[in-house]
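Once you scroll down, you'll see the structures, which are given as structure tokens.
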Structure 1
Amino acid sequence: MNERDYIGKRGETIFDFLIGKKCSGRFWFHCQFAGDKAETRDFIVHAIEPSCGEATVFVQVKATSKGYSGKGAARKLKAKVSKKDVAKLKRITGPAYVAGIDTEGECGFMLAITEGTPDVTISSIPCTHPIDCSLIEKLYKEAEQYWAQRNMLAKNSFLS
């Protein structure tokens, strides 16, 4: 492996640690690494005991040791998401996010990829949504709401 591979692997480990943090007396998520098998989706992140039965989100991790640009509200992590990856994330059948991970500071930031996300390269990740307990609880509620609105039960089958 080269240095870039080690940074990527370290970023995945940091993300798994951050999103799996115990907050408000409980664990909210557990991760299933899918990066070697699922293109663009590094992690399938499972909500723990959601009220809707099952709730998952999909996360691509972008790790960097390059630092930040800007200051204050304009501060961004120097982690890039290609136009091709943005397009692939927009085709995922469920909530999709990018986690920008600062491997030096061992912290991370989340960015949602939605139907309204422009089909362009994202040159850096805004630092407005740090992966902390506040984000974890909000992400859990967002995942629950998304999956609660879906009727995923098959209506019929040739095996019925």
Structure 2
Amino acid sequence: MTVRRELRPGDVEAIAAMHGEAYGREYRVNQNFAIDVRQNLQAAVDSGWPERGLVWLVEHDGELAGSLALTEESAGVACVRWFLLLPSVRGAGLGRRLVTELVSEADAAGYELVHLMTFSELRAAAHIYRTVGFEVTGSREDDRWGRPLTLQTYERRRP
């Protein structure tokens, strides 16, 4: 397993496909989820990401097996995005290590506020977010991905 920090040609499509397949299988979301991920990824690239932000891509046996990103939203504000580890790389503390690294680098870069959007069923990710200082600041019901989900906003202010 390796973690690389640069985006290569084809990665946007691979990240979107990985999210669509994993979330479809594990959380029964429809194809609109992958479409939204793909559109958000392209919008981020068009806005200067990952040069204006950070990226971690996990590869296992030569295949994409995870992703994590930080996008700059405005001066002093960033957003955690596309955090996913496939089952083949879960359970060894990699998610916690990557999110801890992201928070450390966001603090060092001077971001005063880091936020993210997730849904309540992603309990393992939520636990990681809380252990590094994120707090739930809002929630709402949404069914745009084929079934009702409770979307949650988390925020972390730099100490």
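Read-outs: derived from the displayed coordinates by stated rules, not from any lab. Everything numeric here is computed off the predicted structure, so don't read it as measured data. Cβ atoms are built from the backbone, for glycine too; each structure is taken alone.
Listed values, structure above:
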item	result
Mean count of other Cβ atoms within 10 Å over residues 97-104 from the coordinates reads 22.9; which among 1, 2	1
At a computed -11500 (helix-only ellipticity at 222 nm (-39500 (n - 2.57) for each DSSP H run of 4 or more, over all residues; to 500)), which of 1, 2	2
Comparison of 1, 2 by distance in nm of label points 7 Å out along Cα→Cβ at positions 41 and 113 - largest value held by	2
Entry that produces 27, 18, 16 once semi-axes √(5λ) of the Cα gyration tensor in Å is calculated, selected from 1, 2	1
Comparison of 1, 2 - label where relative contact order in percent (Cα under 8 Å, 6 or more apart) is highest	1
Structure (1, 2) behind the derived value 12.2, 35 of Rg and Dmax of the Cα atoms in Å, for residues 57-120 alone	1
